[in-house]
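Peer 1: These are the structures in question, set out in turn.
Readers should treat all values here as calculations from the given coordinates under stated rules, not as data from a laboratory. Here the structure is a predicted model, which means the values were calculated and not measured. Cβ atoms are built from the backbone, for glycine too; each structure is taken alone.
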Structure P
Amino acid sequence: MLSRTADHLFWQSRYMERAENTARLLDVNYQAALLPQTPEVAMAGWRSLLSLFELLPAYTARYGEIDARRVQEFIVADETSPSSILNSLRAARENARAVRGTLTTEVWETTNQTWIEFRALLKSGLLARDPAELFEWVKLRSHLARGVTLGTMLQDEAVDFLRIGSYLERADNTARMLDVKFHAVVGEPREEPVLRRDPAAEFYHWSSVLRSVSGFEVYRKAYSNVIVPEKVAELLILNGAMPRSLAHCMGRVLHSLRRVANDQSDETLRQAGKLKAELDYGRINEIMANGLHAYLTQFLERVGDLGGDISRDFLI
């Protein structure tokens, strides 16, 4: 496969996954904001969301104080925000358009129609009228794009590059979300928590974290007990059966990398395999003892390096 084709496929799936992940986190934060809480706690939730997307400096430079409606507008529909859903769906569509000959008609039409309908929904005022409905629509369109891809495309290198992009983006998002949400309550060892919460508030906090990755029912099935922060971290980091866990995502990345391996990708495969092995044989008590923030920061650095290695070996 030509490297430019692989590059477009990689980024098409990565941007579509990014749009879905952004919608998931916005939806959970919006639902949490409807619960009884102090203005300080509500503001901290929106601030953490901006921090997760690395948009806090850009937002404060433009708007100053945190305002829920402005934050949603900035992350969803701002053309100057590189991580906005609008720009993610546009980029997914443009990358798909560049490789229309590689995609099936259904995949292209789904991606193109998603972009067209999203702009129409924004113009209709749905974001201001019912944000939850818009976020749900974005998630469903991402599910549809994924299903059409797997259901209509030849399972060859093209699909492998789509999967690599999607799962790398998902792993990055899960790690960022867990880092920000975990330390909003727990903090690092020997540090004071950022927010002080009562047990009921903590339950809703961890429930929202799980719901943002469709993991609430999965957690109940896996652990059958009350929601404990350490178990949430274990589920989202080490449980390979959880579709949005770091272990599952890296397993899928490694599987597809092996299928597209070439003469210069040995080191990239080794690094991906090493990262996957550490997740397979890791223990949550060891991770927590050494500091979850340090672990996730290192993981994000390694995923970033892996993305660069993939680009060097396959996409340039």
Structure Q
Amino acid sequence: MTACTVAIPVYNQRVYVERALRSVLAQNLPGIQVLVVDNQSDDGTWEVLQPFAAGGVILQRNASNLGLFGNFNRCLELAATPYLRILAGDDMLVPGCLELEIALMERHPQLAMLSTRGRYVGPNGAALGDFACEFPPGIYAGQGFARKWFEYYARYRSNPLNYPSGVLFRRAAIGEQRFELSLRTAGDIDFYFRVLRRGDLGITDLHGCDVTRHPGQAHVGPNLDGTAIREQLALVERFIEGPPRAALRKYLAGTCLALALRRYGRAESRPSSKIHLRLAAEISPNPVASAFGLLTLAACRAARGVAGRRAPYIPRPVSPL
């Protein structure tokens, strides 16, 4: 039986999709299933994909454009193997990563998902820096992980987990869960938290994917127009209960102030600066609280630069991986 499906949701990624596919086909994993779901591309992506069908790649084209996370859901519907990777059409898998990741998941059957380290690359493949490296490797309890994630994110404005391109899912833990269509940029984090209700999280130092930085990335617009912060606030309301909500809102208001200050200096990003200044006041009407959140962000990032993984609000795994 095929152990793993790599599903590649694509939309207008003619320039990158062949590179993504070749990174999957080069994996040393017997019987891997490769699935590409095209979301009504009109830039020639579908035509670029056709030669790969002869090599066993399964090609599907949606009858209409389902949106980013709607296409992710289509991938979930079509994948039935024990393990699943959702690889963005502009990203790449690292050689040999899937074999090593599946071995870890097999060794720890309580894991619902495994997050690897990632690397940003430019359109030409040049390395731009690593990410998703903050939390130490090990096993983290799935129940309650959302709070640990927010306690870190709200003070550092940094996501310690990889994009879906670098996360291996146990298909049984997904069950009938689907990506939330109302979210434009936080749909992956929301999905992770819900999957982790059915199992634990593994974090490994293995390098799992290269993520291409380019102006057409789906998160660019939402990060500029305030959508990203608003969606984080919505997730706080969904997953965090009681008094911690108010503290997290204060720190997210500080993040808005930091974004407003950083983006004010350039004319092209000044509209985003003004949006985030208004958003800070909306989240926390008390400017002193927002300023405290800003200072906390600066202090925590400074502490991380000195103490690394022993900086404040970086949790410890409950057991080794």
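Peer 1: Quick check on the output: -13000 is helix-only ellipticity at 222 nm (-39500 (n - 2.57) for each DSSP H run of 4 or more, over all residues; to 500), derived from one of P, Q. Which one produced it?
Peer 2: Checking each candidate, the match is Q.
Peer 1: If FRET efficiency 1/(1 + (r/R0)^6) of positions 130 and 218 (r between Cβ atoms, R0 = 25 Å, to 0.05) comes out at 0.75 when worked out from the coordinates, which of P, Q was used?
Peer 2: Q
Peer 1: With mean count of other Cβ atoms within 10 Å over residues 10-17 as the yardstick, tell me which of P, Q scores highest.
Peer 2: The structure with the largest value is P.
Peer 1: Continuing with the same structure: Tell me which of P, Q gives 21.9 when you compute mean count of other Cβ atoms within 10 Å over residues 34-41.
Peer 2: Q
Peer 1: Suppose you compute FRET efficiency 1/(1 + (r/R0)^6) of positions 274 and 306 (r between Cβ atoms, R0 = 25 Å, to 0.05) for every structure in P, Q: which one lands on 1.00?
Peer 2: The value was obtained from structure P.
Peer 1: Match the computed value 19 of relative contact order in percent (Cα under 8 Å, 6 or more apart) to one of the structures P, Q, and report its label.
Peer 2: Going label by label, the one that fits is Q.
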